[in-house]
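Trainee: Several structures are given next for inspection.
Please treat every number below as a calculation from the coordinates, not as lab data. Remember, predicted model here, so these are calculated numbers, not experimental data. Cβ atoms are built from the backbone, for glycine too; each structure is taken alone.
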Structure I
């Protein structure tokens, strides 16, 4: 029974604790949005726009992580209050700046990089600040920040606020940044100047932050990935993830109160297991759940609940070791051991992300999916080390935990309403029968939604497609949750925006491939892999049988061939595989990015098989499509069976992607 009496001091501590909760929630929100913005900017600006190698891009990104090692020096030089303003306040300022900037995205890249550096520098100082009650405040605030990020990510259909340029989004971001600064005023005034001293045993568990963030970005908070796995809309996935987060938060608060009151070195009142053993069991469960890399339907939803719960509990067990029990003096400077452990965790995060997405350019000696259970193993090791320190109750007064359930429950309910409201006002996309031929067909390589300058601009892509009023759109380089592509569910977002149902077929992995959008009903689909299995980025083919109405139909085939200039031999194999799949079927259109110019042998394979190039039939040559800013190559095609007659063939001028689209009207010969 809790017999503590609330005093004016405890009320002040409670208000301070609630400020910490809100401040950490907003900062974590800005941090997650920053990371999802930074990585695609680095990849598409420095690799694609400036031609850097993947290793060079990774080295630049590494600066944000390595800079966290400067936190002890910066903290000593600035002092406690000013350090909070420079780091946490700086994160908010940079977040607002790259929200409002509408010029060259290179500026966005450096602003996001600065925000990441400040965010990573602040974490070890915040962790070492204050006593156990402070730890509980920022831990609860961090989890609430992840929930707030999920709600807004779902509300915006996975197309993050960072990439939007509408006035309402600008106002919302500005309001949140102003709220963060207001909270900083209150927190910095009541902040204690000292920091917790830590031993190596208490410092090393801080490395858990890196692998936890990797799992958060790749799996738990990746709504597009879960949408692709479950078949649910991103708004529904957001509601499910928020429920998972609510359950995990409730469990964490309950456990923290229980161990504070009872001071027992056990995992829970129902399971009398020591913390190291509990950490080992949770890590094993987490690793096992991640071994099934691509679950489907309700299996995916159930595993997401398990993965989130175990990951959060492991993080709590690990980080609680760095909190102070109030029994020792606190030094003025940040312990170097804590900064080193934090830096080690961030280096792991950088390495995991680099290996996972570097596999696009570099052949790894293992499957990239193995990195997920590897991150779980590192998280479990950190929790095991942290769990070896006995649980102590800390301050007898724990106002930051007591009574939070109702308040946080109300906040979680409000957050769940956000994606539900989006779901309620967004109409269901349906296809309608037409009047048969003619049909307007467009092919477009979306470059993962990124324009030639490096900006993720799905709105510009949608405008370019709408301008041609196609009945069927076949798309290449379509992403459904790749972190380096902004973690956006491209086909779902475009489907809602254009009012066209879609089908998606993965190639490189379950989250990247080809898609077909159609105003007419898609009756059945078929997808096959193209040769060869040794490619770093696997290629594939998606065929959709589309009912045009009046008893007429179109077989639409979309593909994307191997891209290196010296890959002609592989493209010949791919062309032959396409011809073998087609088998002379009537009323067929083959479209896509073939990465070869007219006259190349891989192109002649299609011509000899009986397919016809719409450019040549309609006299629309030369029809260059790449690069979009200065087209010099014709590598995007529409081919048709001989029983179709193409007219009005054109290459619309747009800079929404690094390719130009190709559009043709097809009629019966």
Structure II
């Protein structure tokens, strides 16, 4: 295949020129109220998007053509790399991932501006200028310090290939989803700032970008779960979340975005929390870009980070401008952002949503502080410290349990005010169910207080959410639905946002059940000769055979393990310890036997020359529920997105705003 890599850098330069032109046209069009200039700016931004797509396509072509004269291609691909992972190499390195990010950014920006330009030209012009300005920053990085088309001389005969740990099916979708989430938040961020600049501080800015916000939040949610699945199946340590700094970097904007999706309901319903909402969306995008800084600055050590490069110092002033500039504009417009109503009672849905927001912000701050503290401590004392799971679990878990309780309580409380008697009546059944679950599990021998509280709150929340479905279905049955399934379907389709949000909450409940199962994890490790066994809870693990083979990419060393319970063979597990030739790097492939009760997880950490295998094995109770909960969440997301209008005009012109479902 002929390489088109030579088109890459000229296309980036052209994209930068058109992005700069778009920014100028948008600003002048906004200042002079010139629709023709706004339209010209939209066309220029579209051209910038087109040239960025050409550049990314050129790099993909160079990867598939094995054009090792391009340094990026030589560093992240090889002749033996499969086609799927060759495509994944586009985002497998720092420069390529920045190019992919920028392609998404310019494309999303062009689509968002084009769809909204007729609804409010001045608002759109300022939003377009902000989006073009952000695009300029990333394009400058690609043209100057992070050029993905740098040439090599002499040209190597083969490339280094993709990191073996990244050669996982999750690599095909996990990073694109995360990047789509991070980049997607640039749209509501830009429109929020544009609303502040223009003084149009009603609900128009977030109703016109609500679909973008939901899309970004949904992409980030699924991406985070897939990242946990990748860690579980590829890293061989038996877990799925380690509070790694880069994991935290994706989690922080998710927390603030989730808070925003809840609090924006109060602004729609009661015209309250206006300052809070614009601040939340500002923090969400700043945290998204901050995560990009963490992975590319070289200040953190993680499997997720890229090697230290020259671009980290570029991000700090960019982050400073966004944060200080955004907060400054909010301060200037503070008088126009005053709430039109006030809280009528602490016993109201508004108060529950506000408490929910405070907890989400506390969680985000906890994660931020735990991530930054080692960096700050090293800068001050010169000693590198680490903040691990004990700190995060001790602080975060109580906050998360409180959020879970509010997730069940929120739908039961009425708007404005609710009497104590009415409150007692609506929470009585969920509270009884939660209490019964706690007592039953305690009598069954579960001694972990944290797990008991988690299971009890899951039962409370599931019952509360289920009662909402029962109430809605009952109404539709009275209106002519012939059966329960038909009534439930009508309940979902008639108010997709509300009930799709409840489905998401049920998915969260299932995930929490899976996480709580981690309190009962069992681990064993041993060096076994062929024929030897070790005990693992109620199981016996016997190392029966070592099988060796080769592929063009790696030397495969597979341990055959018999898993028996009560003397009966229940599974044959085949963990591997392989050696990747191109990278001269060993890597483990785990073997997992999963069911709703528990996962049996086995990994080989090394083989001795005589064939003895160092084996680590785990029993991870209830892990299956995490992935089941993620699937339920995805179903809820689909329901919510199906209820959103396409295009900004319908949202902006709607006279009575409709609530965001994931928070109601």
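Trainee: Of structures I, II, which gives -20500 when helix-only ellipticity at 222 nm (-39500 (n - 2.57) for each DSSP H run of 4 or more, over all residues; to 500) is computed from the coordinates?
Mentor: Matching structure: II.
Trainee: As an exercise: mean count of other Cβ atoms within 10 Å over residues 151-158, calculated from one structure in I, II, equals 11.0. Which structure is it?
Mentor: II
Trainee: Looking at distance in nm of label points 7 Å out along Cα→Cβ at positions 231 and 471, point out which structure of I, II has the largest value.
Mentor: Looking at the calculated values, the largest one is II.
Trainee: With FRET efficiency 1/(1 + (r/R0)^6) of positions 167 and 583 (r between Cβ atoms, R0 = 41 Å, to 0.05) coming out at 1.00, pick the structure among I, II it was computed from.
Mentor: II
Trainee: Of structures I, II, which gives 14.5 when mean count of other Cβ atoms within 10 Å over residues 407-414 is computed from the coordinates?
Mentor: I
Trainee: Here distance in nm of label points 7 Å out along Cα→Cβ at positions 31 and 439 has been calculated and equals 7.2, so which of I, II was it run on?
Mentor: Working through the options, I get structure II.
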